[in-house]
Structure P
Amino acid sequence: MPRARTTAVRTAVALTTLAVAACSGGSDDGSTVATGNADACPGEVVDVVVSVGQWSDVVRSIGGDCANVTTIVASGAVDPHDFEPGTADLAAFSDADLVVVNGADYDSWAEDAVESQDPAPAVLDVADLVDAPDGADPHLWYEPEAVHAIGPALADELTRASPDAAPFFEERAAAWQAGLRPYLDAVLALGSSVSGRTYAATEPVFDRMAAALGLVDATPEGYRRASSNDSDPAPGDLAAFESALADGSVDVLIYNTQTSGSVPEQLRAAAEAAGVPVVEVSESPPDASGSFIAWQLAQFSDVSDALAGAP
């Protein structure tokens, strides 16, 4: 029962969108709300807060009419690392029955907000599902194991909050898991064709998926270390990166579109000059209310195309 409130691959892309019976809206601060329908829910509607938009599609899909889903950082224009929740965000946490966080120190502000509540809402930490500690690569939405694990875990948490809706959540979780099949099949198919090829990345956003595909990281260590620490690379590290692009050590450059600045642009220009294909990836989904699986499959298609044309 909801707690007492402290305040009042291209061919597969078309197969991936699950219908979500909810009305979605956005706000100027980048948050979104999908509203459930108490008349259509067989139990009590659960108030769910999702820290970041990468996990909002699965929550909306499984929650359906039985969940009001507030996504705090839904816009790619907002950096979740440096985000500070405002008054409206904190109010959402205080009303929540369940909070879904990425974990691994990616959205520690959300964990702090939960700890400030009394009583505290239930928490589903995605990092815990794959034993990813603080300090690990936090880009867990690019980890197939995490994507596969969140559906059943989420259904369990929603059922604890609204027991009468258990069959509803079970059915929708099963549909979500079935909808993952094109995604999981694409990981296997793409991995079989690109495993062993090399990549370098302007930022380590895609690294978990690259590892799942069997790609070999050729990003110079000094540059990688600087990027992971959000610091500028030393001139020597930048030169080493450009050299790797020029000498054929890198088959594809993975370019994070959500990071601007002279360094990534310089590396992209160096890749293009050397004939190294560039694949654009994003840290956040391009559409806050869109399909997670379609987003992922579109990027798989880009990787496949890039490496198919690479020498």
Structure Q
Amino acid sequence: MHELIKYQFNTRRKKYGTGAALSLLNGNVGHEVLAFHKKLPNYAVTPLHNLAHLSQRLGLGSIHIKDESWRFGLNAFKGLGGSYAVGKYLADKLQCDINSLSFAALNTPEIKEKIKDCVFVTATDGNHGRGVAWAAEQLGLKAVVYMPKGSSLIRAENIRHHGAECTITDLNYDDAVRLAHRMAQTKGWVLLQDTAWTGYEEIPTWIMQGYMTLAVEAYEQLAETNSPLPTHLILQAGVGSFAGSVMGYFVEKMQENIPNIIVVEPHQANCLYQSAVMDDGQPHCVTGDMATIMAGLAC
């Protein structure tokens, strides 16, 4: 094993149809999410680049990369999860179906009066918080964002640019999440966190579902260009919501032909790797400052 790259095979991988049902991440849900995002300002399909020269050099059939730097002008995919979670929360609050809801409808005077007191709070290393701030901004609502110590000042300013209140704390990521949770309980705010725990699972599920738009687009782009379906998916970890979302969609779509899935994370924030090494079926935490140049994945 290379000293800079440690890996652990998932010994608990199951064959398709033998594990937990993925009804929350199936193709029907993915297309419902995509339909919602298509109604948002500035929605556009992001590019799927074919790295033909690199694949030729490496002796591979093809390499494709999904370029999320174009998404909503946010330079990241995280606006997909934040916006869909905001939409789902407000649809529940207004007792309507999200399939009939759009941000344009939410901006009508009658509905704005009903939702004007909503305040969304979250903890972030940067892009998730910016996505939540952007979604709140589209509706004229308030967002409060807490960032762990060592967070980029530029990322904080990007969040404030969308009208959010943003604070870089002296806490690590997990403790910043606890702070956001505590503030939500104390002030009656809505916690929009992409990290789940027992008793807090619905909103993180909505965020995961929001990311499915990226996967649906990529799957359709491969089909449109007559490209073969992937044999391998390489996904970043972070808190795991993005990886779980894309993985779930492709598993449901490809079924018996599930690709090999490689999840990558920084070595100082490698909770998935450590959990795989322990191999006891339980999540394991990584403590400390988690200093890494991969700032958005220090969680």
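Values quoted throughout were computed directly from the atomic coordinates according to the rules given, and no laboratory measurement underlies them. If you're wondering where the values come from, they're calculated on a predicted model, not measured in any experiment. Cβ atoms are built from the backbone, for glycine too; each structure is taken alone.
Here are some notes:
- Comparison of P, Q - label where FRET efficiency 1/(1 + (r/R0)^6) of positions 192 and 272 (r between Cβ atoms, R0 = 30 Å, to 0.05) is highest: Q
- Of the structures P, Q, the one that 13.6 was derived from, the read-out being mean count of other Cβ atoms within 10 Å over residues 96-103: Q
- Looking at FRET efficiency 1/(1 + (r/R0)^6) of positions 104 and 176 (r between Cβ atoms, R0 = 30 Å, to 0.05) for structures P, Q, the greatest value goes to P.
- Value 0.96, calculated as Rg/Rh (Cα atoms, Kirkwood Rh), assigned to which of P, Q: Q
- A value of 10.7, 31 for Rg and Dmax of the Cα atoms in Å, for residues 88-135 alone, calculated from one of P, Q, originates in structure P.
- The greatest value of mean count of other Cβ atoms within 10 Å over residues 64-71 among structures P, Q is that of P.
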